[in-house]
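The data blocks that follow each hold one structure.
No value in this document is a laboratory result; all are computed from the given coordinates. It should be emphasised that the depicted structure is a prediction, and the values quoted were computed from it without experimental measurement. Cβ atoms are built from the backbone, for glycine too; each structure is taken alone.
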Structure P
Amino acid sequence: MFDKLKKHNLQKLAYAIEKKEVDKPAQSLLKIINAKKDFFTSSSCYGRILLIDFVGIKGKSKFIARWHRKVSFSEVKKALINSFGKQIWLRMEPFILHISCRNLLAAKKILKIKNKLTFKRGGVFHITDNRVQVELEGTQRMEALVKIGNKQVVSDSLLKKLVQVANERFAKNSKDWNKLKKEIKNL
């Protein structure tokens, strides 16, 4: 059953890559994981910087702009000027990776890597007879309220600093992703 699930998920991934719905920097690690017989990926995000109208209710928030890379102050400022929402937040969200493992032994291998790399977030989040699902998440998170209604609530100098911090955290997130890729490659 695991092999059938893996085949189905790899078909879905190939379609998503074709439609450019998979973060380009994430693809090489996904390929490495999916080439191993005891693993496949079910979802991932390389990490992102975004502006979001966040209302605190799942499904009700609205993306204003999102980037899976470092951003410039001018990009953020332009998106902010052209946006309206109840509460607009600048966020840096770390990578997230869901790996389906053939069994508990395979899941333990992924969790050993998590511990070796000292990632704080991650663990088994679902077990069935057919697979064990592990989630790994980076820790480089940042969020700041930057606009309420049509009023920017931080100065441009503070917004520049927030963008700088988001970019620094994104760079650290990318290094963590690459460390993870190296360790999984050596499994």
Structure Q
Amino acid sequence: MSRYIAFFDFDGTITSKDTLVELIRFQKGDLPFLVGCLLNAPWLIGYRLGIISNHTAKQKLLRFFFRKMAVDLFQQKCDEFALKILPQLVRPKAMKEIRKLREIGAAIVIVSASANNWIQAWSQAIGADLIATVLETKNGRMTGNIQGRNCHGKEKVKRINMAYDLTMYEERYVYADTTGDRPMMALGTHAFYKPFR
């Protein structure tokens, strides 16, 4: 096992844009995206003001755009997004850091509040493990709900500790870009805030 491990927040840290927003635009088109945002504006504004949780606001969008969509079609489009669009959103400095960590033998882990559906193919392509939000499905269709808890804030720490024995690593690197990631950053022997801007 490597003596080093690195945990990367995804949206805003590795990427330059919010990938849920970009995924919706990719799958639904610009006009339906804009209409959906207008119809969901109270929830989005509430989230920005700190009145509504990340979990609630995200579910509102997911239900609006993807509820009842066939799981296979949703995943197919997510894989297309991961391989065609995500590489354009990735910050070059982030990829440079990932390559540098790989050279010293560090295990790379993406820890994201975004769903695994549209990150998995990309994370596998770069040889990284993934801890992410899981979306609920029922009878072969998307429900638009989050299964369990949104992988955000303290939930990231909980899932990291479930997946890894951190005492096995001499050095722990953490990269993030929001105050919500402070609990995860506290796990690091080296923590970097907005390092790739």
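Observations, loosely collected:
- Structure (P, Q) behind the derived value 3.4 of distance in nm of label points 7 Å out along Cα→Cβ at positions 79 and 103: Q
- Test item: relative contact order in percent (Cα under 8 Å, 6 or more apart) calculated as 30, pick one of P, Q: Q
- Which of P, Q yields 3.5 [distance in nm of label points 7 Å out along Cα→Cβ at positions 143 and 175, calculated]: Q
- For 4.8 (distance in nm of label points 7 Å out along Cα→Cβ at positions 7 and 167, calculated) the corresponding structure among P, Q: P
- A value of 3.1 for distance in nm of label points 7 Å out along Cα→Cβ at positions 15 and 55, calculated from one of P, Q, originates in structure P.
- When distance in nm of label points 7 Å out along Cα→Cβ at positions 31 and 127 is computed for each of P, Q, the largest belongs to: Q
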